[in-house]
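Below you'll find the structures, each written out as structure tokens.
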Structure I
């Protein structure tokens, strides 16, 4: 770990920590499943508004050249990966440069729109061959949760600065315009934070707990209202920069940023806030997370969270599936459904929903701006030590997420709870 010219902590990038995608599956089973995978992708291209283009110029699918096109650079490698590892193989093939697209988010949105019907019933029996067993990283024990958070958030503060706005806010913004430009993003992040703080009734003298510090912007805006903030994170780099930013704002006396797991917090707070943190908790620990929110909020207080959700039926199907996002981006993570959150809170806590607002289209636009900024700053990302494979991985992650919100496969809510009996 090193200190850069601005004083931020930057972890030395060790490319050997990333799983290699250089090896392509081989053997008779790979050949057989590759044939099935190619048939599956050609079938999808034939009936969806997209095009599959081979190296020799052959095009399968829509005749309209303006529709999203998947350019297959190395067909044999792509189909072997997909045949052996399903969507994980699909993502790894992109990381390896075996396919690409000039409209990656658009292409993935088409796939996401048809997610439920992509695999024909006659091929459903092949699913066990493409599903990878969950590794131990999926169980967010106190120790493993720290490792999982570090794997994503401790990559480098400078990396995140290449695509986030000046507020260093890494969650959905709340825009005023339907097609916002980059210049609108910082104000939109402040609008999102302020709305959440309003929902939690954060004001002068309020004692606030934030679960998941990020890089400190919510702390700063809450403290500027006259609140006293305890904020917790499992990321050493986030803690360092958040403390720097709080100090620069002259608010250190009002904000305490600690390295601590949410399960280790004691006390009672007038408001408990948590922005897009429940997704990192893991399916097994959702009851623990909401029990903790319930335990820590005072009887007359409010809990306000921002939570990404997926449809309940898809959540039930995917909870036992190891995904590309879990393997490469968010180890141990799992997106809940609205029904799952309501079920846990109503069965096992005093917390009851008093307000919900969907930010789904706002997240699609937030991710578009992040992705465009990331791509525009490739040279700076390379200078930080992140190679081409990492950059393709990160671009796919941002485009994949954008597609989820554009298609409606994903949603995101600002969600306010009050303990039973609170007014």
Structure II
């Protein structure tokens, strides 16, 4: 069956299943590129600020600027996608991230801290766009396989995310050969990767998944055709609140504990190699389980997996709090559970939001939810240092694990109302 193309596409479009397969291939390609761009820049952002300012007091500012820029971009990408479709929204977001990367390089060459911080803020658009791409994978997906589509997009980020940091040294050498400070080298990769991701989406993301989903829904409604299997409803506005709560809590807890784990390791005499290993395990656990998580959400429903995310984060907090400071293995296991809990929460929360929001307002609502996620991450990062300074890392880990349990009564209340 073919359908009339919606605005922004050409000719006639294939059926939803064929279109979805093409869309996922394009999204995977763009996510591999953007993952490299994201990871490369984040790897050296704090070091570049420290080197330029000659002090460590503001070295944490790049992370805050990434987050602030990400929050603003999430709104912008959501609104553009709502009005024009996913293709222009995501392409514009990645292009903005590329411009931010070029700004960072210019700031390094000019030794201009003000320009650096402005450019890092703009660079944050790439982070928001990378996260919002998961929604594009769900627009045309069969409701029974929606979470697996989201997880496919998420796991693609891992490929680029692993490659990006490992290219920091070669890109630094390339930068020096070009007369650019070596620490700005990874932003050469970021700029190119984000620009290529924008190009791939602008040229290849056809048909546009959101516009096509709207057109197919309108056609089915007007012709009274047999509808696709209905997605389970999680209560409209209540579903949006629940999905947002799940993702906000998991982001807050994950960022808070992750941020201070390297500091905890350092305080117990471990070097950067140990910290790097633990964080690498953590990042792998954040993304690599995505296909399994998607299958579990589709098979058992997002509410059960959302509850599992809270329990997994609690286990991570308890293990992190009780693990001896000299045990890299146990702390790595705690961070692996932390990453897994985040993954369970993100995939299930995304599925709940997508099920609950109608196509007419879906992109705008998703953008606003991602703003909340970005703010939660910033809050977790900023508050974690204060908690550790006042009470220690074990208290932070236990507090985070206990906070994650707030997911359970929210899920139970939603399930009861159904």
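What follows is calculated from the coordinates using simple rules that are stated; it is not laboratory data. In this text, all values refer to a predicted model and were calculated from it rather than measured experimentally. Cβ atoms are built from the backbone, for glycine too; each structure is taken alone.
With mean projected area of the Cα convex hull in nm² as the yardstick, tell me which of I, II scores highest.
Once mean projected area of the Cα convex hull in nm² is worked out for each structure, I has the highest.
Can you spot which of I, II the value 17 was calculated from, given it is relative contact order in percent (Cα under 8 Å, 6 or more apart)?
Label of the originating structure: I.
FRET efficiency 1/(1 + (r/R0)^6) of positions 21 and 221 (r between Cβ atoms, R0 = 25 Å, to 0.05) computed as 0.50: which structure among I, II?
The read-out was computed on structure II.
Could you tell me which structure in I, II was used to calculate helix-only ellipticity at 222 nm (-39500 (n - 2.57) for each DSSP H run of 4 or more, over all residues; to 500) as -13500?
I
Ranked by distance in nm of label points 7 Å out along Cα→Cβ at positions 141 and 277, which of I, II sits at the highest value?
II
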